[in-house]
Every structure is written in C-alpha cells, then in structure tokens.
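Laboratory data are not the source of any read-out in this text; all were calculated from the coordinates shown. Source: prediction; values computed, not measured. Cβ atoms are built from the backbone, for glycine too; each structure is taken alone.
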Structure 1
Amino acid sequence: MKHKENPSYIDIFLSFFWIGLTGFGGLAMTAHIRKHIVDKRKWLDANTFDSGLALCQVIPGAIVMQLAAFIGLKLKGIRGSVVSFVGFGLPAFLIMLILSVLYNESKNISGVEMVLSGLRVVIVAIVANAAYIFGKKNFRNVNDWIIAVIAAGLFLTKLHPFLVLLVASLLGVVLTRKEFEPSGKLSKARTFRFFLIMLIVVALGSTILYFVNSEYFILATVMLRIDLFSFGGGLAAMPIMYHELVDLFGWFDQKTFMDGVILGQVTPGSIIIAATFYGYMHFGVLGSIIATICVFTPSFLILMGIIPFFDKLRSYTQFNKVINGILCSFVGLLAVVTYRFTIGINWNLVNILFTLVAFGLLVRKVDVIWIILGGVLLSLII
C-alpha cells in the first residue's frame with residue numbers, strides 16, 4: 001500500500017474536522033476514521049491503525065478522541081496529535097454549544113428528539129457495520145471469534161470494562177495463532193516529556209482556578225476526574241457524570257441530565273461532549289469551555305505518556321497477541337452496543353427496512369453523511 005508522505009497540518013486539521021462533523025454512532029466512528037485515514041487517504045497502514053485502536057481502548061476516556069490524537073502523532077508528531085485532536089473535537093463542541101444555548105432559551109428538546117428518533121435507526125446500522133468491518137479485517141480463525149463472543153458476554157454482564165479487557169488480553173495470549181507484521185515507526189521519546197510538561201500546566205491551571213473562582217475549580221476537577229475513570233469509552237462516562245453532577249453536587253435534576261445525554265447522542269463525536277452542555281447550563285460559555293477541555297485532557301495526556309513504551313512493546317510477539325485479544329473484544333463490544341441500541345427502538349416495518357437499507361449502503365461504502373441525512377429526512381416525514 002502506498003502512503004501519502006507528510007500531509008500538512010492544514011490537511012490533517014481539515015480532514016479530522018470533516019470526520020468529526022460527519023461522525024455519528026459513538027464507537028462506530030472508528031470505522032469512519034479508518035475509511036478516511038487508511039483506505040481513502042492511505043496516511044496510515046492498517047497494522048498501525050489497529051494497534052492504536054487497541055491502545056485507545058485500554059486507556060480511559062473517549063476512544064475515538066484518543067484515536068484521532070494517536071493518528072496525528074504518527075503523522076506529524078506532537079503538533080500533529082494536537083491538531084488532529086482539536087480538529088476532530090471542534091465540530092461536536094460548536095454544535096453542542098449551539099444546542100445548549102437553544103435549550104437554555106426554550107427548555108425543550110422535542111424537535112431534537114424527533115430528529116433523534118430517525119437517527120437512532122441509522123446509528124444501529126452504523127454500529128453494526130463497524131462490527132462487521134472490524135470483524136472482517138481482524139478475524140483470521142475461529143479462536144478470534146471465540147474471544148469476541150466471550151468478551152461480548154462479559155460486556156453484557158456489565159462487568160467493569162477494564163476487567164473485560166484483561167480477560168480478552170489473556171485469551172489473546174492463549175488463543176491467538178496469527179502472524180504479525182512489523183509495527184509502524186516508533187514515536188519519539190519527547191512525547192513523554194510533553195506529557196510531564198502538560199501535567200505541570202494542568203496542575204498550575206487548576207491552582208489558578210482555585211484562587212480565581214472556586215466554582216470553576218470544582219467544575220474542572222470534576223470533569224478531570226470523570227475522564228480519568230471512564231474506562232470503556234464515552235458511554236462509560238455517563239454513570240460517573242450522573243453521580244458527580246446530580247447525586248454529589250446537585251447541579252442538575254434527572255430530566256436536565258438526561259436531556260444532556262440525548263443532545264450528546266444527536267451530536268457528532270463522542271457522547272462525552274455532553275460535558276459542554278453541563279458546563280454551559282451551570283456556568284455559561286466559559287464553563288462550557290472549561291468542562292470540554294477538562295473532560296478530554298487526562299486521557300490525552302495518558303496517551304502521550306505511554307506511547308513510547310507501547311511502541312517498544314509492539315516488537316514482542318506475546319504483546320501483539322495481547323493486542324489481538326483486545327481488538328477481538330472491541331468487535332464484541334460493538335456487537336453489544338448494537339444490541340443495546342436495538343432494544344431501545346420501537347420497531348416497525350419502516351424502521352426495519354430503513355435499517356437494512358442503511359446497513360447495505362454502508363457495506364457498499366456509501367458515505368455515511370448521506371445515510372445520516374436520510375435518517376433526518378425519515379424522522380421529519382414520519
């Protein structure tokens with residue numbers, strides 16, 4: 001496979017801005033990113049992409065956000081990582097901020113719910129297609145299927161995602177039989193220095209907030225804590241957010257919190273972007289900015305801190321077997337998410353037909369933006 005050498009920072013930013021603008025379906029966006037970066041632009045080889053996906057699944061926070069940062073790092077180093085990370089997250093932040101302002105004015109999301117009803121059907125097809133894509137690309141024998149099925153069963157029991165990944169890793173070591181290609185180029189060691197510098201910056205920033213405005217300090221530390229313990233992607237952050245924002249601090253009632261979750265679902269990008277809504281509703285525009293930055297910062301720094309060590313470990317066969325187990329568990333996780341989205345829909349003949357058509361179009365590699373627009377149109381018509 002030929003690779004385009006040295007894309008510019010503008011290329012990277014615009015590409016990830018578009019991916020972030022058209023990325024719906026939570027974890028399913030990983031297939032959307034792969035299509036653009038590996039298949040279409042050929043900026044990254046499949047082996048490096050898959051290893052990055054496995055790494056991002058292990059660390060806390062939004063998997064798709066960390067994957068964008070990982071790709072940027074591989075393309076253009078630390079600056080590329082920041083550019084891709086910001087480019088990917090910016091559309092979701094801007095859209096959520098606009099929706100938050102509109103919600104605050106009307107306290108009503110009936111129109112959003114109407115559009116969301118059609119998008120839910122499309123999202124089922126998007127997530128199912130992502131499971132199909134990663135299963136097709138990564139499964140080589142029946143052992144890979146066994147790992148995925150066991151992981152899916154464990155995810156269904158609501159076992160902590162980190163424990164599921166631990167089991168999948170062990171199964172990968174025992175059951176993996178495939179050969180591994182050499183990993184991509186190593187990340188430079190200065191990513192760890194960047195991690196240490198940014199850790200100091202976060203500590204100083206938090207200290208300044210404490211003396212300037214204690215409420216902003218509390219908001220920042222709450223969001224930092226939420227991201228730090230959100231193993232398993234964006235959906236895993238929602239129960240933690242509920243505990244912190246509703247039960248512990250009492251900033252919102254249950255209805256307002258759930259409205260934020262709904263807006264997070266209808267917004268492209270990770271559902272964790274609901275933090276923008278919560279920040280705005282309690283602290284205004286500055287609060288939305290603080291909440292958004294802080295809810296993505298810890299996992300980004302963790303990624304920067306462990307990348308050099310991860311790249312070195314990729315040269316060992318046993319570690320690659322661990323990675324394979326984690327990738328197989330990711331397919332199982334996508335299958336479980338598909339199931340959970342499916343049982344939340346009131347199915348009728350139109351919804352069933354539209355889901356099947358959407359899935360068929362995705363398999364035939366029709367751009368997801370047209371299918372999303374079709375879902376919106378279906379909502380308005382029905």
Structure 2
Amino acid sequence: MAERKINMGMVGGGPGSFIGRIHFNGAVLDGRIDLVCGAFSSDPERSKAAGKSYFLPDDRIYGSWEEMLLKEKALPEGKRMDFLCIATPNHAHFGPARMALENGFHVVSDKPLTFDTAEAEILADLVEKTGLIFAVTHAYTGYPMVKEAREMIRTGELGKIRKVVSEYPQGWLSDPLEKGDNVQAGWRTDPHRSGKSGCMGDIGTHALNLAEYVTGLKVTQLCADLSTMVEGRLLDDDGNVLVRYSNGARGIIYASQVSAGEENGLRIRVYGEKGGIEWVQAEPNRLEVKWKDRPLEVRKPGNPYLSELALYNCRMPAGHPEGLIEAFGNIYRNVATCIQCRIDGTTPPAEALDFPKVTDGLRGMQFIDRLIESSESDSKWMNF
C-alpha cells in the first residue's frame with residue numbers, strides 16, 4: 001500500500017484547553033498526521049466551535065466521543081481516523097480510550113493514564129489483547145538531550161549508577177486559584193476530576209517517568225511525605241519521596257506546585273561511579289556531563305558526536321533551539337511511523353518504538369497509589 005498521511009481524531013482540546021493545542025501542534029509538526037475529526041467538548045455547541053477553529057467539515061465534528069468512534073468506524077480505511085488523541089482532564093481518559101481500543105483504533109493519551117489504577121489495568125490488558133498501539137505523552141522523554149543521557153547510561157559511560165535526583169517544582173498553585181475562574185486549577189485540584197492525587201499525580205509522575213527512562217532502572221521501594229500547603233485545598237500540592245532503585249541506587253523524587261517563583265522546573269541529576277549528568281527542562285538543549293577526573297562537558301543537539309538515538313530525535317542543525325512542541329512531535333512521529341508500518345505490513349525501525357507506552361502509564365498510576373499509602377502509613381517504606 002502506498003504511504004499516506006495518518007488520520008487523527010481528538011477528544012478534548014476545546015475552548016480553554018491548554019494541552020489540546022500542544023498535542024495538535026506536535027502531531028502535525030512533521031506533516032505526516034492530519035486531524036480529520038474530533039469531539040472537542042462535552043457541550044456539542046462548544047465542540048462545533050472548536051472543530052471550526054481546526055477547519056474541520058461539519059460532518060467530522062461530533063457532539064460526543066461515543067458518536068465519533070461509532071461513525072468513524074463505519075468509514076472506509078484511509079478516510080476514517082487511524083488513532084485517537086485524548087486531551088481531556090484525567091477523569092475523562094478511560095472511557096474514550098477503552099472504546100477506541102475495543103473498536104480497533106490506536107490511542108495517544110495525555111497523562112496520567114487514567115483516573116485510578118483499576119482503569120489503567122483494564123487499558124493495559126486491552127492493549128495486550130488487541131495488539132494496538134498505545135502511547136502516553138510523557139513528552140519530556142522526547143527531547144534529544146534526554147535521549148543522549150539515556151544512551152550514555154545504557155552504554156556504561158557513567159559506570160554503575162549510584163544516585164538519582166528527579167525534581168519538578170512549580171509555583172503556580174501557591175494561591176487558591178481553584179476558588180476563582182482558573183479552569184486548569186479547578187480540575188487539577190478536584191478529586192472528582194483529577195483522582196486521588198493532585199501535584200504528584202499531575203507532575204510527580206513526570207519526575208518518576210523521566211528518572212526511570214533516563215536510567216533504565218526501576219524504583220523498587222519508596223518512602224513518601226505528601227502535603228497540602230494551601231488551606232482548604234482537597235489534594236496534595238507538594239510531595240517528597242525517598243526511593244530505592246533496582247540496582248541498589250538511592251534517590252529522591254520530589255514535586256511541588258507551591259514552590260513560589262518556580263515556573264516549570266523539571267530537572268534530573270544522575271550520578272554514577274565515573275561521573276554524572278544534569279538536564280534541566282528550562283534549558284533543554286544543554287546536557288551537562290560532570291566527570292570525576294576531567295572538566296565539565298556540555299553536549300548540545302545537532303552535533304555529530306551524539307548517540308544515534310539522540311541524533312534521530314534532533315530536528316535542527318547545531319545551535320538552533322528545540323523545545324516542547326518538538327518533543328511532543330518526536331512521540332507523534334514515532335507513533336505515525338509504527339501505524340504506517342502496520343498499514344504497509346512492515347517492521348518499524350527500533351528508534352520508532354521509543355515512546356512511552358500504556359505500561360508506563362500504568363506504572364504512573366501504581367506510583368500514585370504507593371505514594372499515598374506510604375504517606376499515610378507509620379511504617380513508611382513501601383515496595384513498588
């Protein structure tokens with residue numbers, strides 16, 4: 001079959017959505033994916049208005065995701081959507097993801113994967129049963145310098161890993177914005193829409209995912225202290241976690257949304273027997289390598305000395321910055337490649353399989369469970 005563009009449908013991403021446009025821009029970055037349909041809001045009129053802003057025809061703008069999935073399934077291959085993008089609040093991930101899988105559609109979902117672990121387990125089982133592609137947009141793993149850090153550790157350049165510190169401080173919820181008209185604050189602090197965790201579910205799962213992705217190690221035990229600093233808030237807005245890794249390394253994972261003055265301070269430091277690395281999301285094109293026996297080294301995108309995996313994810317010549325949209329784009333490009341290979345009956349290259357999967361999303365939900373269990377327990381240390 002001749003190669004064609006991959007068709008995307010979207011749930012969510014309507015008026016007031018921040019993440020919807022991020023998904024869209026990342027998806028279309030390479031010109032390989034078209035947005036062909038959507039159910040952008042639970043309000044049919046708002047969905048129609050959003051669909052018009054994406055220049056969709058009336059008959060491909062739906063009033064509900066249920067209607068969209070059923071009608072898209074009835075369309076011929078090549079016209080119907082190939083995969084569903086889910087860009088909704090946490091509580092609205094599971095329903096469309098499950099129905100999409102049950103009707104033969106691949107899925108790309110925002111994180112955390114679902115409202116709770118039980119839902120995540122159902123999705124993981126469905127993906128295994130159907131063999132469909134399911135990506136979770138832990139997009140920070142899409143940065144070229146994160147890929148370089150992963151390859152340095154995988155190939156043993158740093159020696160055995162001893163210490164991992166992954167942190168994600170923000171300050172935007174230092175005040176009770178949820179009591180006003182801030183849409184993002186409203187749902188992220190609402191246990192009925194966000195789930196059992198606020199800050200740690202929202203951004204702490206990113207810190208976990210980044211640490212495990214970069215090091216190739218798994219957290220096996222944790223000791224957590226979760227707090228709600230803003231009076232009257234219903235979910236945690238700060239969390240500190242001691243962790244033990246599968247190779248014996250020790251580490252810290254912390255996240256906060258009440259660290260006043262911080263913007264989006266995701267940062268990881270990894271130390272091995274021979275040296276360490278440091279990567280900061282605010283300066284994503286800079287990877288610091290700290291050797292115990294020679295001066296500081298700085299690695300940047302686009303340079304030929306980088307690993308093949310890092311270069312595969314570079315989009316610009318050296319000296320040109322790449323950011324979050326490009327990181328999202330790398331995930332969507334890989335998904336598009338894998339779907340195209342399914343259509344053509346070919347095997348995707350190994351690099352294209354490098355994106356966060358449903359099992360990563362499930363692990364994030366299990367992480368939230370263990371954090372809360374540990375934080376509420378006197379014994380503290382929990383197996384994970």
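The table below lists the values:
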read-out	value
Winner on distance in nm of label points 7 Å out along Cα→Cβ at positions 31 and 191 once structures 1, 2 are ranked, highest first	2
With relative contact order in percent (Cα under 8 Å, 6 or more apart) derived as 31, matching label from 1, 2	1
Value 1.5, calculated as distance in nm of label points 7 Å out along Cα→Cβ at positions 159 and 335, assigned to which of 1, 2	1
Read-out semi-axes √(5λ) of the Cα gyration tensor in Å, for residues 255-318 alone, computed value 24, 19, 9, structure in 1, 2	2
Mean count of other Cβ atoms within 10 Å over residues 119-126 - highest-scoring structure of 1, 2	1
If helix-only ellipticity at 222 nm (-39500 (n - 2.57) for each DSSP H run of 4 or more, over all residues; to 500) is computed and equals -26000, the structure in 1, 2	1
